[in-house]
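Q: Listed next: structures, encoded as structure tokens.
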Structure I
Amino acid sequence: MTQTEKARKNIITPEMKQAAAYEDVPPHQIREGLANGTIVIPKNINHDFPARAIGAGLSTKLNANIGTSETRMNPDEELCKLECAIKYGADSIMDLSTGGELDNIRKILLNNSPVMFGTVPIYSVMSKLMQAGKNMNNMTSEMLISEIEKQAEEGVDFMTLHCGITKKSLLYHKDNERVAGIVSRGGALIKQWIIKTGQENPLYEYYDKILSICSRYDVTISLGDGFRPGSIADAGDSSQTAELMVMGELVKRARTAGVQVMVEGPGHVPLHEIESQMIMAKKLTFDAPLYVLGPLVTDSAPGYDHITGAIGGALAASHGADFLCYVTPAEHVCLPDIEDVKLGVISTKIAAHAADIAKGIQKAKQRDETMSHFRRNLDWEGMLKTALDPEMPSKRHEKIGMDNSPCSMCGNLCAIKVDSDT
């Protein structure tokens, strides 16, 4: 049985207890959320690690994307990225590799991941076809279903499946004059495959078969947003909305089958539209856990998109997003390196924490209050220990030393020092 099925039978599993302990909430809260589909625990029966839950009433989780490309395909480098992401606070890892020995790379990363691990199976199928010198249109439904089953058996915890691009939803996209077109790699691949072959999206047509596979291994489906806006001008358009409506149908079918499911969201969204976008996504997908990329609040900051993504992520999570995919400084520019991974994780971690304060998550509020007490007492050791990233302030504070002195900006004019002396 899946976690969902057990929850509906009023069974509290060890995974539910682990997740509850991490959140500092009663286990029955996790069970109830799993039963009604507003919470998921992405944990394959073949992957052993401390369970974490994503969804309503819980702390905002953070995913880090890593993976090879056609030009950089070093498994050791990706393993270093994984370790870096975990060190700085990622709750999950996604392998988006498209170059090299894909099966081997995935197994190495999965076997070394102490957190939730996700993939996008169509990447492997299409990349292998191209490596074999074949056209992407040579993909068959059987290839894609087989890849999903293989990765499920290996222990992948959640899979991004672009099921919402269908012949019908493509009609809305066809008449839609987008500025940036399709920016989702999986979405673009599915669109072209449908157009070139004339067949229905196999992820939609064979959804029941996919549900059966996911049920067997308790894989969480992450409904990929193939029509996510890649430009501020495209946010909230008919393409995106049409796909969300299909996702809503698929959420209900997954829940009926007892399969855990979450929904992926935008994308590029202007700041003033983020709240309405989160409300719309939640409403159309029946309050399924929402997993967003960013959102990026401007198109004009390449090299700094970890900042534009963190701004959007904080607002999105405060208005209902449950899971933030990090954005690195390399977004729109190149394959991220280890430093990019670090900056992406830390900036998104700050966004998630800020949103958790707004959402009333007690752990987040308590952390900030603890930090303020340490600041009031000029307790540098306590401050550095409480910081979301202790390394950065520790390096900058080394010149002063770990005593009760003010920082070098104000010196003896430090407001806290002056206030304490009166």
Structure II
Amino acid sequence: MRILSITAGAAQMYCGSCLRDNALAAELLSRGHDVTLLPFYTPTLTDEKNVSRQARVFFGGISVYLEQHLAPFRHTPQWLHRVLDAPGVISAFTKKSIAVAPKALGALTVSTLRGEAGHQRREIDQLVTWVTSEPPPELVNIPYTLLIALAAPLRRALRCPVVVTLQGEDLFLEGLPQPYKDEALNLIRAQVADVDLFIAVSHYYADFMRDYLNIPASKLRVVPLGISLRDVPEAAPLRRDPFTVGYFARVAPEKGLHVLAQAYRILRQDLGVPHARLRAGGYLPPEQKSYLHTIERRLDASGLHGELEYIGAVDRQAKFAFLRTMDVLSVPSPYREPKGLYALEAMACGVPVVQPAHGAFPEILRRTGGGLLADSDSPADIAARLHEIYRDPDLGRELGRRGHAGVREHYDIRHMADAVLKVYRELL
């Protein structure tokens, strides 16, 4: 099967959607399918071999920004755009960070969703010119609804079905200021008819997005997340000394590190765990440094000085080594998470998890049996679940064993590839 798959880069951040898109493309390529993984905005950062086209980035972040804010730039020579869209140039400009806060990107989001009527029409024209010069794909996959305006021009130019993956864009859309939020939602809803099929990464998210974007149920399919397990270490023995509570996700309020820190204080001081530590890892956006410092100061003020260790963003090998230092992982996200990649990775290493009783986690833990559910709005409830695992090492070992086996049975990348191919073949 010949597939054109678009993926959206996030500069120097390991993005869960990028990791998923790349892992899926790599698995399909290994099976002999002809997959072109095309990066948008910035080159993608992955913790496995990157199989995306590295020579060119479409909708380059620099060009898109300048087209939005400088009207003359929409008519500049093509050679200048080629220079600015070169992966090396984009990487140099975004080496430290890239602006992804919805509050700063409202007008640009709406303009992009207007497609050929927006300020980025030139980017669409360049994309269409390129894809029509290549061997024609049998199917196009767009990574999220924020790029839904590509569906109509790509269908028209390539005369093939267009699929959109649903994998967490509501968090960005809900963060847009008014009137941009309502405009963006209305533009997406108006273009649902241009898409042949939507693939959600969990049953929770399929149900949510069906209502959120008015997607007909007949256009929705669910393909659960899958991760590559070829190099994941075997289950690690429990328990550690000291008892180690771990966190691995983007460091931001929507992921809930502050909630976990409150639960950790309760675990240590109210529930009487005498010796423990809290270890956190993951990308820290520059704008969230004060958020992390506030968490550290509050723990220090509670008499738990030095018990929170933040290791930063790490590569794949270091990530699995980090996960294996934990007795339990918890990312008590207030946001209703549609994916939960970090929970799958922890369970794959034999580490039990304590996760919110909402979003995709109830279905993930129901299938794997690898953890406990808690109320993410209640640090006391999270602390109680952590304490269960501390108090009963046999429970921790059993949860770890179930998670280790359950991820391999239900969330292996091979299962995701099988399901995606089944959906694609039915559509074709």
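Q: To test your reading of the models, identify which of I, II gives 0.75 for FRET efficiency 1/(1 + (r/R0)^6) of positions 31 and 63 (r between Cβ atoms, R0 = 41 Å, to 0.05) when calculated.
A: Values: I: 0.95; II: 0.75.
Structure II accounts for this read-out.
Q: Comparing mean count of other Cβ atoms within 10 Å over residues 287-294 across I, II, which is largest?
A: Greatest value across I, II: structure I.
Q: Let me ask something else. By the measure distance in nm of label points 7 Å out along Cα→Cβ at positions 111 and 391, tell me the structure among I, II with the highest figure. Could you put the intermediate results ahead of the total?
A: Numbers: I: 2.7; II: 5.8.
Of structures I, II, the maximum of distance in nm of label points 7 Å out along Cα→Cβ at positions 111 and 391 occurs in II.
Q: With mean projected area of the Cα convex hull in nm² coming out at 19.5, pick the structure among I, II it was computed from.
A: Values: I: 21.1; II: 19.5.
Only structure II yields this read-out.
Q: Here helix-only ellipticity at 222 nm (-39500 (n - 2.57) for each DSSP H run of 4 or more, over all residues; to 500) has been calculated and equals -12500, so which of I, II was it run on?
A: Details: I: -15000; II: -12500.
The read-out was computed on structure II.
Q: Using distance in nm of label points 7 Å out along Cα→Cβ at positions 55 and 343 for the comparison, can you identify which of I, II gives the largest number? Don't jump to the answer; show the numbers that get you there.
A: Numbers: I: 3.6; II: 4.2.
Comparing I, II, the top value of distance in nm of label points 7 Å out along Cα→Cβ at positions 55 and 343 belongs to II.
Q: Rank structures I, II by distance in nm of label points 7 Å out along Cα→Cβ at positions 183 and 319 and report only the one at the top, that is, the highest.
A: Numbers: I: 1.7; II: 3.6.
Looking at the calculated values, the largest one is II.
Q: One of I, II was used to calculate distance in nm of label points 7 Å out along Cα→Cβ at positions 47 and 295, giving 1.6; which? If you can, show how the numbers build up before the last one.
A: Numbers: I: 2.7; II: 1.6.
Answer for the origin of the read-out: II.
Computed from the coordinates by the stated procedures, all read-outs in this text should not be read as laboratory data. Bear in mind the structure is a predicted one, so any value in this text is a computation, not a measurement. Cβ atoms are built from the backbone, for glycine too; each structure is taken alone.
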